[in-house]
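Next up: the structures, one after another.
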Structure I
C-alpha cells in the first residue's frame, strides 16, 4: 500500500531537531510492515524539494518566513497571507504527490493544516484519509466559530479519526459527532545506544525532561525540592531541557541552596538523554497542563517509575495500569511528599510485572502502527494488537 504522512512539523537537521520526533519512527515502522511511505511537509524556505535521496520526504514552498507554524496568527494581515498560502500550496502539492506516487491513503497529523490538505485531495482525487489529532489543533482552534466548523468537516469526512490523548479523543468526538480512537504518539527509546552516564549511586536520582516553562511545572518541582532536601537529603534531581525559566530557576536554586540537589543539564544529545533515562531511579512529570507527553511513554519503555501530576491522561493511565504515583498539580507540598516516600522505598507503589508490561505495550510503536493499519482495513483486526477504545480507560 502507498501511504502518505502529512505533517506541519518535521525535523530539519541542524534547525529544529525536536520537531515531529515521533514521525520518523512511525514512518520506519510502516515501511517495516511492507508499505511504501511518503511524507509531505512545508519547507522552511520557499524552495521545494526532497530532503534527501530516497527518503521520501517532500517539502513544498509557501509564504512562511521560517517561524514555527504555531507562531502565525490569522489576525495579522501578513500572517494571514502566509496561512492561506500554506493551505493552498499544501493541498496542491498533495494532489501532485497523490498522482505521482499513486497514493492509496493519507494520514494527516493534526486536523489543521494537514487535515485540510488531505480533505482537499480527497475531494479532488478521491483518495481516502485519516486524521490524528495531536492537541494543539483542537485545543487552539476547535472552539473558534470559523476554524471549528472547518475542523468538524475535516474530521467527519475522514475514514478514521484518532487522537493522542484520551480526553482529546472525547473532545474530537464532541466537535465532530463521530467516534475517535485513542492512539498515543510514541518516540521509541534506543536503549542499546544510550551513552554511559555517571550518577551518584548512593543517591536517589530523579529525572525531569522537558521545556523549562510554567506549563511544564518545573518551577513547582524545584520548589518541592526545598522540602525534599530537608527530609531526604540523598535525593538528586537532574533537569534536562531548556526554556524561558532558566534564569528564574538558577536564581531559585541558588537562593534555596539547592546547587547539589538540583542539577541543570540543559539540552542533551539523544544518546546522552537516553543515558540519563536508563540511569535514573524515577521520572517526574509535574505539569500544570498536559495530555500524554512523549517523556511519559519513554519512561514506560525504560521501565522507570513515574511521579506525575493528575492532569490530562497521565493520572488515569497510572491508576489503571500502575507504574507510578499521582499527585495534584501545582502542589509543591504534595509533590515533595511523593518524592520523599519514593526515596524512602524505591519499590513503594511499584506495579506488578503484568501491569507494567501492559502499560509498555500501550506505548509500543508497533502496536500503534498495527492499530492504524487495522482501522483502515490493511490487517485483520484479530491479527492486530487489541484496540483500546476511549471508553476503556
Structure II
C-alpha cells in the first residue's frame, strides 16, 4: 500500500519570506491552502499603508497566474473602511492559482497575495510517457557502464584535519565535457565505512565548492558541477559563459532528443554517481541524492535511473511536465516554454519528454522520496512538481507544501531535507 505524507510549512497569514511580507497579506479560508475541484476559495486581503495604518476605500488590482481558465486574469477590488477586501476563486480541474498585486513600475516587483491548490494529488502530465522512454535510457546506461570512468582525482587543501577533499574529472561520451566536481569524506574513513551522497545544483553558471560540511557529518559526498565547468576561474568567466555559450542552455539541442544539452547534463550527473559508488569508502548500501530546482530534477533522474539510490530529496524540481503550457498550465521553465513562443511547438515538446522529470519519477520504485512544491513559485510551477510527485510509484514518499514560499527553498525545508537523509542513513541496515 502506498504511503504518501504531506507536510505543510508556513501559514497563509501573510507572505513570510517574500518581498511583500506583511504589506499585502492574503489569507485563504483554509489554512492548508488546498481545496477540492470546484470549491470556492475565499481569500481575505488586508492592506496597510507604509505607516501600518489600514488603507480604507482603496481600489487595487489583483492578478492571477495559474492553471486552466484562471490563467492571467485581473480582478479589480476595493477595500472597506478597515482596509479589507475579499477575492473568491475556483478551478474546475486540478491545479494551482498564484495571486499577486502587479508591479507598479517596470523595475518594480509583483507583490504576492496568496497561493492556492485544487486537488493537486490528481494532476497528471500533459503528454504521455514515450513508449520507448525506458528502452532509450536503458541503452544509454549500458553505454555508460561500458565506458571506463577514467577519473582524474587531485587532492585539494581543505585547511582542515577532519576531512579530505579531491577535485575530480570523470570521462563521459563527450570528451570535451567530462563530469566535474569535488569528492570529500572524513579523513579517517576506512573501506566500506561510509554512506554516500550526490549533491546536484540549480540553474546558472558557477564554480562548485568542496562539500566539506556534509563530509564532516560522516558521509562520502560528491558535488557535481552541472556544466562541466572548471573551478578555478574568476567570476567574470562564469558570467560570460552564462551570457553567451550557455545562454538559455535549457533549450539547446531542440528538437533532437540526442542533442539536448540537458540530456548531457543528466549523463554527467549519472557518471558522477557511478564514480561515487566506485569509491572504496562507500559501504555499498546507503546512497542518497539531493538537489533543488534544476538540482531537484537531476535528483529525480538519478533515483529513476539507479535503483541503488535509497533516498531522494528533490526540492522544487524543474523540467517536469514541460508540455504543461500546451494545455494551459503555468508550466515548468515557463520562461522558455510559453505558448506563442517559437520553442512552444509539438516537435519540441515531444523531444523534451525524454528528459522530463515526470517520466524518470515513474521509474522510482523503492527509494524514499522527499519533494517540495512552493505555492508562490514563479519559476517552476507547483503543478509541474505535483505531476512528477504523483508519478512516483515508491510506497514511501513525502511532499512539503511550502505555502508561503517562492522558488528559493526556505531554511526550514532545507533542514527537513537534511534530517530526512540522516534518518534514512540511520535506519537503513
Structure III
C-alpha cells in the first residue's frame, strides 16, 4: 500500500486516485472517544483490524498511542506483530482463536509480558492456551468470549459456567476479561438490550470466581452511542474513530469522517441524445450530453451496485501556477455534482458533466466525501450500494494511495 503525507490545504498534484485521510480530524475523534468513555468510568480499546479498515493501522495506532489509548484490538497475530514492530507498547487483543505458539515465535516474548492477549472461544482452546503458557513458562492472558446472541463462536451460558469452573485446572491461563459482541447494535435496541441483560447476568454469576482484576467489555461503536451502560469497563471502537457509525449522536457533538476518496477527470466527450452508455447500455441519454471518464472502478473498490445510482463531487479546474486563492482552505471542495451513469467498469466511471460546463480534464473528483451532509457521504453511498461503512472502507483497494494530511 502506497502512502504519502502533506500539510493541510495542499492539493495533491499527481496520482490516478487517492484516499485522503485527515489526521487532524482523526486525532480529534480519538480524543472525543477518550473523553466520552472516561466520563462514565470506561476506557477505549481501538479496533484496528484489517489495517484499520483499510485506513492504515500503523500510522493511526501510533497517533492513538501518543494520545494515551490504553489498548488495541486486531484479528490476526500478524496484525499484532505489525503494531509491535511499529513501537506500540500497549496491550493488543487478538480476536482470532489462537491455538498454538512456539517458544521461537516472534510473539512469544510479548505473550510472556502480557502485551499480546487472546480471545478465548471454547474449552479446547483453553487447554491449548494453557499448553502454550506452560511451554513459554508464563500465564497467557485470555478474554472469555460469551456468546449472548451473535452466534459466531464463543461460550453460551452453560459452556461459560463450565469453563469458569475449569480455570483452576489451567494455571497457565489468566483471564483478563469477560466480553461479548452485539449483533444488532446499529438497528435493534431491543435485541441489544436483551444481549446485554444476558451478559450482565453472567457477570453477576461469575465475577467472584473470575477475580477483582477481570474487566468487562461489550460495546462496539453503535452500542457505545446507544446506551452508556453498554460501555462497561472498556468499549471496542473502530468505525467511530474514523467518524462513522455515529448517527445516534447529536449533529453538533459527534466525530467527523476522516476519509475522502478522490480521483480526476481523465477524458471528456460530447454525445448525442439517445446514445447508449457503457456495458449493456443500462442508460440512454435523454439529451445531448457531455460525459467524463474517471479512472476508477470496481477493481479499486467502487461498488458496481452504484451504477446509475450515485453522484460524485467535481472541483473547479485548478488555477494557473502562482494564482491559487490564498483564502481557499479546500481547493478540492466540489463546485457541483455529477451523476454516475452506465455500469461501473473495472477501471472507469462514466460521469454526466452536462450541467457542469466548466468541468475540464484534470478536475479533481470526490468519490466519497468527508462531509457527512454531502450526497456522496460514506453513509449515503453505503445505503445506496446496499452495503455498510465497514465494507465500503475495507473494499478500497491497497493500490489506492493513502494520502495523510496533517492537521
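Any read-out appearing in this document is the output of simple, stated calculations on the displayed coordinates, not a laboratory observation. Treat the numbers as computed from the prediction; the structure is a model and nothing was measured. Cβ atoms are built from the backbone, for glycine too; each structure is taken alone.
Of structures I, II, III, which gives 1.4 when distance in nm of label points 7 Å out along Cα→Cβ at positions 184 and 248 is computed from the coordinates?
Working: I: 2.9; II: 3.7; III: 1.4.
Computed on structure III.
I, II, III: which one has relative contact order in percent (Cα under 8 Å, 6 or more apart), as calculated, at 17? Could the numbers behind the result be given before it?
Numbers: I: 13; II: 17; III: 21.
Source structure for this number: II.
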